[in-house]
1. Just checking, which of P, Q has the largest value of FRET efficiency 1/(1 + (r/R0)^6) of positions 7 and 223 (r between Cβ atoms, R0 = 41 Å, to 0.05)?
2. Quick one: FRET efficiency 1/(1 + (r/R0)^6) of positions 71 and 175 (r between Cβ atoms, R0 = 25 Å, to 0.05) came out at 0.40 when computed from one of P, Q, so which one is it?
3. For which of P, Q does volume of the Cα convex hull per residue in Å³, calculated from the coordinates, equal 149?
4. Using FRET efficiency 1/(1 + (r/R0)^6) of positions 15 and 239 (r between Cβ atoms, R0 = 35 Å, to 0.05), single out the structure from P, Q with the greatest value.
Structure P
């Protein structure tokens with residue numbers, strides 16, 4: 001049993017693997033102030049199966065973009081599971097070729113996304129991860145990670161709008177019936193979703209001009225299914241891409257001499 005943990009700025013996604021099969025997954029809030037005990041109690045309870053028995057992982061692998069929580073997770077794994085977790089970095093994955101000017105600057109989640117994408121799809125590829133930030137990651141025809149782009153995520157954009165415009169109401173982020181909204185709520189939904197769709201389409205066109213047309217454009221992250229509905233870009237949604245990448249990364253690291 002492998003416990004894969006993807007620690008993002010807003011949410012932490014966990015997946016339990018039996019071999020290479022993802023058998024359960026969860027999404028919890030990332031809380032930087034939480035202690036190892038608080039995370040341990042939550043994760044231990046999540047690992048109960050249908051009969052109430054706790055499933056105990058035999059290994060833990062982590063991709064983290066929240067450095068203050070790294071030591072917390074190390075302590076949690078040691079105290080609650082008696083395990084020493086493996087943290088993924090761009091430098092410790094065998095076979096991964098990173099052409100970023102500073103390879104260590106690439107987020108661990110982006111690294112494992114590349115690993116998962118290359119295991120299934122033929123490059124060149126683009127991966128769009130709709131998380132707290134929206135990231136575009138480009139893999140060339142030789143399977144090398146060559147760079148990408150980072151923009152504020154949909155959730156951040158929506159919060160900024162509400163916090164700086166006192167008269168605008170909070171709205172549910174659902175697809176509006178038309179681009180031209182007939183109410184304030186529809187207008188916000190249109191502006192955020194269709195506007196963001198245009199951003200995605202525009203970035204993909206620019207990336208294609210610089211790096212060539214990708215064979216596949218993968219979309220992952222919490223907003224991926226919604227964005228696939230509203231954009232004209234041919235997004236292939238894989239909501240478990242990062243977890244599968246962590247599982248593959250664990251196998252690569254275990255087979256390392």
Structure Q
């Protein structure tokens with residue numbers, strides 16, 4: 001038996017090297033696993049010295065293995081910079097014009113530089129090849145999912161829809177979709193539609209002002225998807241009392257992980 005392990009990779013990123021941590025559950029020699037790529041890798045595996053909380057993904061994998069006999073490798077892509085840098089990194093500009101709050105000061109506006117496409121390229125062309133070369137990952141779209149929250153939820157939505165040949169499912173938690181007009185979102189969704197789109201698992205809370213604001217963007221995006229997207233590949237979980245926090249996303253991740261592992265062959 002090979003014991004569980006978290007391995008830290010340092011991979012080249014346009015803004016400087018980026019940390020990527022890879023969790024591999026305990027396994028037998030030759031055993032391979034599906035894989036979930038995730039944003040905010042600094043918040044996924046433990047709760048020591050974390051400002052925002054933890055997703056407890058190791059515990060989620062262990063619980064799923066006990067429940068169903070299935071497990072997954074978790075790949076966490078770090079963001080260790082400022083909230084401003086994170087928002088830029090996880091906000092694509094090709095969906096449409098990014099709508100900023102009207103009361104945002106000019107000194108903040110000048111720092112807005114959406115670059116989610118750079119992160120997307122990093123995931124697909126740097127992280128995935130490195131992980132597949134070094135770890136016991138099952139390759140192929142039906143073995144691969146993406147997941148994130150807030151700006152990371154937006155990025156997981158963007159990356160999965162941009163690469164339906166690589167991802168069969170995306171966890172889109174509390175996504176920052178309110179940055180785009182309904183017209184731009186509709187046009188972008190129509191432009192990326194293919195025959196075999198990924199399953200989208202949406203989650204939204206409502207227990208604080210930020211979740212309530214984000215819910216507006218998710219609701220209107222979900223309405224557009226209901227018109228354009230295969231309905232069997234859409235689901236949403238709404239928990240109105242939950243706040244914008246890792247403590248809400250951690251239990252939802254367990255259900256997303258279970259859904260991905262149970263349904264991936266058909267997605």
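No value in this document is a laboratory result; all are computed from the given coordinates. Computed from a predicted structure; not experimentally measured. Cβ atoms are built from the backbone, for glycine too; each structure is taken alone.
1. Ranking P, Q on FRET efficiency 1/(1 + (r/R0)^6) of positions 7 and 223 (r between Cβ atoms, R0 = 41 Å, to 0.05), first place is P.
2. Computing FRET efficiency 1/(1 + (r/R0)^6) of positions 71 and 175 (r between Cβ atoms, R0 = 25 Å, to 0.05) on every structure in P, Q gives 0.40 only for Q.
3. Attributed to the structure labelled P.
4. Working: P: 1.00; Q: 0.50.
Between P, Q, the highest calculated value is found for P.
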